[in-house]
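**Q** Please go over the structures that come below.
Taken together, the values in this text are just the output of simple stated rules run on the coordinates, not laboratory data. These numbers were taken from a predicted model, which means no experiment stands behind them. Cβ atoms are built from the backbone, for glycine too; each structure is taken alone.
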Structure 1
């Protein structure tokens, strides 16, 4: 049995490929680890506030010294970090929006990137404090950003090096200590000749440890 934290970041619902792919990943986890408990965080419904002065200052203020405003501001961050620390597996649905992640996912990541809580600086450099987690990314894009995908020169060749979604997630999650990251990709989900199999090929690629 595993504790799974499922982060859904697409603002779309029925038409979202990343949602479908993320759900397929969760289903595979349940097949592999019967009895697993899954908690969904739909970032289109559970809104994390953008970074503001009260929130930032709360990060650097000991709990006992926080003002009421700081205590309220930091609650979302404290709660989701506690959920993350208790989980075994993190699943992130991450559609491509303007070459990168959604703004809601970026805000979520801002809330879990906390000095002294999820990372710290040491004499040997930064150390991530969220360790021992397995992370699966359910990625989707209308165009092709994967160098291993079928080549359609007039569409994908200019964009292969412009994936600031999955690489960014791997860097930031790794900074926080989550280095065991696997991405399942549904590239070309809106390209004729590719979209017909983009999702099914991504599902077929899902392997759960």
Structure 2
């Protein structure tokens, strides 16, 4: 499961590399973003602001806002694995949508750990590899989104989510999050609908715990 989602997500790095160069970044700058920022939503937000003529501070602000979700994942991963020393720093770098989702889709502690490291390292290696490919090929690729690579990443997430929809509460929460996201898309900036859905999920969890 970790390898399959890594492949689906990694391939989408081609699109980022090509769009980053088209936005005016050099190949080295595109690679630095993938190596250090390493969270696709934030990276696309960054180059989107740059391509639109925005300032560096605006680009960093947009990217940081979308990166908030990784802090939520970090709390969950820290609770599950309680890493120490250098492992905590390494796990923080590899804590992204894909590694968190793969981890939380497993029930056994051993498989959760295997899922985290497989998806985390798999996405990191392939995302950076295909970022380089996209940045080097640039305009020769055309619009990489027409290949359906963005759809492949979404399909992989649905594959992780579906087995978890057991019982009325998970299904109801999934419907709520989907409705909040769909309703917010026409009104707020790209990337924010998923944060609003996460807030709705957090409110649901708080209400259920209080009850």
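**Q** Identify the structure, out of 1, 2, from whose coordinates helix-only ellipticity at 222 nm (-39500 (n - 2.57) for each DSSP H run of 4 or more, over all residues; to 500) was calculated to give -24000.
**A** Considering all the candidates, the number was obtained from 2.
**Q** Let me ask something else. If distance in nm of label points 7 Å out along Cα→Cβ at positions 22 and 166 is computed to be 4.3, which of 1, 2 is the source?
**A** Derived from the structure labelled 2.
**Q** Comparing structures 1, 2 by relative contact order in percent (Cα under 8 Å, 6 or more apart), which one has the largest value?
**A** That would be structure 2.
**Q** Can you spot which of 1, 2 the value 0.95 was calculated from, given it is FRET efficiency 1/(1 + (r/R0)^6) of positions 62 and 94 (r between Cβ atoms, R0 = 41 Å, to 0.05)?
**A** Considering all the candidates, the number was obtained from 2.
**Q** Hey, another quick one. Kindly point out which one of 1, 2 the value 19.2 was derived from, the read-out being mean count of other Cβ atoms within 10 Å over residues 14-21.
**A** This value belongs to structure 1.
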